[in-house]
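Multiple structures are listed underneath, in structure tokens.
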Structure P
């Protein structure tokens with residue numbers, strides 16, 4: 001029995017050391033790339049910049065748009081709060097726009113007055129309260145370089161968005177609305193005419209992991225909103241970017257990247273892969 005416990009302890013320590021070594025190695029790579037490389041793409045791949053999940057969505061959304069022949073796209077953020085995320089989007093959009101020669105419009109949706117009163121238990125009132133994340137609207141407007149603020153109740157602003165702004169096709173959305181009710185309302189963006197969004201839209205969901213206070217689950221909050229969206233539609237689905245979850249060393253945000261699919265979109269089946277990728281048989 002003592003030998004078995006000792007073997008288990010050695011195994012646990014070995015796993016911890018392996019993970020720690022890999023984590024340290026990646027941290028060193030990030031540190032080196034961040035300071036030695038001015039190349040945005042290299043820094044993005046190394047996650048050596050602020051909010052790499054935003055950069056991932058913007059860059060890959062722009063790549064998809066280019067392959068589909070678009071020259072302009074829109075990126076949205078639902079839930080702006082103090083504005084740090086929206087300003088980060090400005091940075092990533094500027095870099096990607098320059099790198100891929102594509103125009104990027106940015107829109108940030110927020111009430112401006114902070115979180116509303118939770119509707120019921122699905123909005124997790126044990127964790128969120130009315131008035132959290134209030135915005136200084138004028139101060140934020142003065143600090144933005146290219147993004148536009150869309151201020152008001154998300155249930156209203158989403159419905160009037162296309163008529164008011166006539167945006168370029170939506171290619172990525174950052175969701176940070178906290179509530180089940182607000183997130184459900186924001187999903188109306190996927191009911192606008194299909195010409196206003198790409199067949200696949202990269203999405204980041206902030207509130208799907210949490211900790212031992214939030215205890216997010218499939219029956220409340222954002223996860224419930226996603227579940228109900230998928231159950232209520234045959235041609236439109238939101239699902240995780242599964243290939244990220246197969247990477248050997250995981251970053252937390254990999255589990256927060258989803259993709260909206262519209263199977264009935266006229267461009268959904270447009271070929272964007274490599275042409276004629278034939279494999280030859282090697283001689284024995």
Structure Q
């Protein structure tokens with residue numbers, strides 16, 4: 001290298017940063033990124049309306065909850081996720097029979113949740129709520145929550161063909177419960193409420209075991225240790241909660257008792273609270 005070229009190299013401007021010459025797979029480097037996270041929408045509350053448990057019941061189960069959501073809009077801003085319900089289960093059945101991989105099943109399920117989001121958005125339109133198309137949802141969400149008292153979105157996360165392969169079977173592990181939680185964690189929302197058709201979490205399915213014991217509050221570690229045969233929410237949500245930075249608990253409530261929604265948004269326990277372990 002000549003003296004002139006060396007001088008030119010020395011005059012180059014280098015952007016110095018924490019990760020400039022580091023491997024992103026190094027554990028020490030990863031640990032160094034544990035810094036405070038900005039809450040982008042700290043005053044917003046995420047609620048997830050079950051497709052199968054609420055919307056598939058038609059007018060009888062959906063209209064009372066729509067009224068409760070409309071009444072709740074007087075104070076907090078709501079971000080409302082919708083699940084795919086029975087249509088997703090039907091698509092899963094056909095796809096599994098055809099031998100389709102998990103990623104394709106996840107892509108198909110997105111369309112079902114989107115259809116329910118459109119219907120829920122139409123019912124909430126008189127309250128000023130808008131259903132946001134997935135293509136612009138993430139980018140324009142802060143704008144919409146400033147302009148409207150509530151927004152509706154498709155709860156399924158857009159992993160699509162890149163959905164994580166499940167440990168057992170082929171059903172996509174990240175569905176609308178997980179997607180709604182991921183949104184709240186990313187934007188740093190105040191609370192996450194999962195609206196189902198049961199009072200909360202039980203040690204057994206209360207629909208088939210009427211005497212099943214109710215669980216008022218439980219940590220992720222305790223719930224994993226019990227290894228319950230079935231859960232009323234996406235099992236992947238447990239792993240997401242265990243890694244939470246901002247939203248460290250969710251509450252599961254009964255949407256067939258719509259008056260519980262306002263109380264849940266005020267921070268009252270009206271169902272089951274599942275929370276991150278204090279030590280993790």
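Quick notes on this structure:
- Which of P, Q yields 67, 55, 43 [Cα extents along the principal axes in Å, calculated]: P
- Entry that produces 3.4 once distance in nm of label points 7 Å out along Cα→Cβ at positions 108 and 212 is calculated, selected from P, Q: P
- Sorting P, Q by relative contact order in percent (Cα under 8 Å, 6 or more apart) from high to low puts Q first, with the largest value.
Values quoted throughout were computed directly from the atomic coordinates according to the rules given, and no laboratory measurement underlies them. All values derive from a computational prediction rather than experimental measurement. Cβ atoms are built from the backbone, for glycine too; each structure is taken alone.
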